[in-house]
Every structure is written in C-alpha cells, then in structure tokens.
Structure I
C-alpha cells in the first residue's frame, strides 16, 4: 500500500488541504503534515535557526500534524518523524494559481514539492485560480476539483512520472473545465512594482505588487487565464543551461590584465 503525504502552504486549516486529502485518501495510507499557519510565497525556505515543533491535531475528523515551520520543513517532518519513507508528496490545493516561473520559484506549495523531489520522492503540486478559499466551499467547484485531482493522481500512480520529470505542477481555472493542456511555464507573469507610501507616523514604506503581463500563447498562464483549461506542467530540478561554448580568457582568471 502506498504511503502518501499531503501538505500545503496555506495552513493546516485551509479548505484546499482537506479537499486534497478527500480526493486521494483512497490511494493508500495518507498523512497530513503542514504548517499550522499560512506560509505562502516562501519558496524552498527551511527553518534552520530555531526549533521546529510538531503538534498532533484533529481537523475535520482527520488526524494531522501541524508544524511551526515551512512547507519544505513539513516534508522532512513527514519523512523523519511522522511517516518514514513514503511514495508520493501531494501539495495544495493552493489558493491562487502558481503560473510562470516567477510564481513557481516563489511558491511554498511548489517549494514542498521540490523539497520532496530532492529526496527522490515524486511530487505533484495543485493550485487553483481562485481569489480566496471561499470558492473551495462551493459544492460544485469542490466536486470538480476532487474528481479532477483523483483522476490526475490515479494516472501518475499507475503510469509513473515521465523520464526526467521530478515535479508536476497542476493549475485549475476559476471556472469548471475538464480539458487538459500539457504546457511549459511562462517565464514571467508579473511586472513587479514598488508603491511608495507613508504610514500614520510619517515614515516612508513600500508595498510590492505585480501588474499582470500579456499571457504568452502555449504557456501555463495562457492555458488557465485565457483558455480557462487545466494546465499540467512537468518540471525538472535541473537548472543547468544547455551546453554552450563559453570561452573565458585565462588572463581574466589569473588576474593578468
């Protein structure tokens, strides 16, 4: 029987986490290990300079393990404390889509998936283009996600990951669609800006936000936001550039200039 760990970055009490558990609980022994509170946009962050504490709790009738750390910490807690060796890491369902490399590299949802992949554990991250967690409580949309996740996980459990794929990122549109597109990530989704503001005490501070760029056809952003279909994006841990001819003069290395 497969051992599956479910985690997220929105916190142990997020409806998306329990929706994911509901979708996959029939595939084996399923364990829930996640941050107690939201740790969004933390990427691959690990807790290295303070203790990680683990609390066993019951949430909606489910035995779960909440931690004071990050989603990536949750992977290690699952492996070293709660479960031992396990077969599959599922992360999500994230409130908000994780589209483009910008989102993927910043996301705690994807961070947990990558952390598992570093350990040789296949991982699938699920995100939905919803404005807040209330849409997860809509019965029709909830059923759509549960059915879709169950089918996607069943496929990868039976077929395995394609060669060279370490993580699969799945993004659902805001409206219901069962059409799938296997697409690469866009490079950028946002143009980041800093808004200068002044607090009530007259001190200047800045608020970072993003303005959405025009979606590029054939990418995850275009699939979810324009076509309104499900985007499945295979990812690899290798960030190595393709082989290139790069000649660095020896005098630069030796300081003889």
Structure II
C-alpha cells in the first residue's frame, strides 16, 4: 500500500459518500465522554472524506477544522455540512498544513490515520492539542471470524472466493481494514510515540445489508480494487454480482467499529 493511494478516493467522492460505512452513535457518545472535550473546545479532523464522522460531531455543536487533501471530497464535505457554519474545511494534506499549536481539544481521524506520514503524524497531533487534549483514531474493520468477506459465510463466501481466485487472486481474503482491528498496530504506535497517555480501546459490533449494486459500489471505493486493470476489475465485479444474485441478491456485512483514544502527555 503506497501513500499515493489515498488520492484515489478523490476521484470517487460521490460513491464514497453513498456506500462507505459510518459509525454507531454509541462510539461518538463514548468518544466525547471519555475525552472530556466540551463544546467550547475546537476540534481538528484529519482526512474528513465526505464528512461522515464530521456530521456526528457538528450535530453536537462543535466547531471543527477539517483537513482533506482531495478537492472533490473537501467540496462534498462543505456541501453536506453547509447547515453547520462552525465547520471549516481546508483542502490540503496534513503534512502541508501549518500547525496551529495548542489550538484544539480533540484531534480525530476516521479511517484515514494510516494514510498520514508515520514520521510526523503523532508529533503533529500532539503539537496541535492543548493541555489535556486527546487524539482519537476511528476505523471500521470487517468481522473476519464470520468469513473472509465479512459476511455470514457458507455458499456465498465460497462463490466470492471463486470469483477472486479467477479474476484477482492477489486480493483474495479479507478487505484491507485490519489496520484498525484488534490485531492492528494502533496501540503500539501510540505507546512508541511517547507523546500520549495509555490508550483507551473500545469496540462496537454492527452490520449493514447491501444490495448487489450497493456492494459493487462499496468495492468501487476500495483503492486496491480501483487500481486493478479495467478488464480485470470488470470481470471481477461481474463474477461477484453473479455470486450475490445466485445467493438471493445482496450481502450483509458484519463490521466492528473501533475507537482508540489517548490524552496528550503533558
């Protein structure tokens, strides 16, 4: 996975907004209660995408500065959240953003922290936080204990395996969301930075039912699928669509939303 892949999302902003999973409300309630942030605090979001996580915080009255490198994604966030005047969106990378030191009570990154430069991401987040401020990393992973595709397993999972084996064997297996899962590196990365107190970890199981067209739309938002040669990608999508229709149409994906939260070390 290369850093440049993060910019492929800008090409599909509308698909991303329509099909990418959001987060359970309980996650945001825990985030706010555990971080101790108040509506008088300004929030910083890194990689806001189309504003899915942003909306949950904007609705609770927070003022936010959102950093999003994709011009189309930034535009969609502004459009989707135009009813919230306290939301400011800057179209640039976090690496290029001139840090506002000690200006924020909470830095949040939803399904985007892995795209940030490993050399600077924790240090720059700590610099942006005021005393007592926290960094929150959010992300969904598929529940691979059910099947490699995050569904309930059984004949459909076998058909999907066959589709990948024929058209894209390098992608056979779980969707690439494990960076945020229990076995991922986030707690260790927090500890290695030496800049934050012990991390609080919370899990939130949930699921979403996708029609065949919706599931193909979801796959179209994954950079590893988008980077396949066109003919290979079209063959894979057709085979996946056939597998879903042969199993009654559609698929239920079982997710785990993850929250990693730590206060800045003073």
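Each value in this text was obtained by applying a stated rule to the coordinates, not by laboratory testing. Computed from a prediction, not measured in an experiment: that's the story for all the values here. Cβ atoms are built from the backbone, for glycine too; each structure is taken alone.
Structure above, values below:
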| item | result |
| --- | --- |
| Computed 4.1 for distance in nm of label points 7 Å out along Cα→Cβ at positions 100 and 244 - originating structure among I, II | II |
| Value 19.9, 70, calculated as Rg and Dmax of the Cα atoms in Å, assigned to which of I, II | I |
| Origin of the derived value 2.9 (distance in nm of label points 7 Å out along Cα→Cβ at positions 196 and 212; candidates I, II) | I |
| Identity of the structure behind -7500 (criterion: helix-only ellipticity at 222 nm (-39500 (n - 2.57) for each DSSP H run of 4 or more, over all residues; to 500), calculated), options I, II | I |
| Label whose coordinates, when relative contact order in percent (Cα under 8 Å, 6 or more apart) is calculated, return 18 (choices I, II) | I |
| Comparison of I, II by mean count of other Cβ atoms within 10 Å over residues 132-139 - largest value held by | II |
| At a computed 1.2 (distance in nm of label points 7 Å out along Cα→Cβ at positions 28 and 124), which of I, II | I |
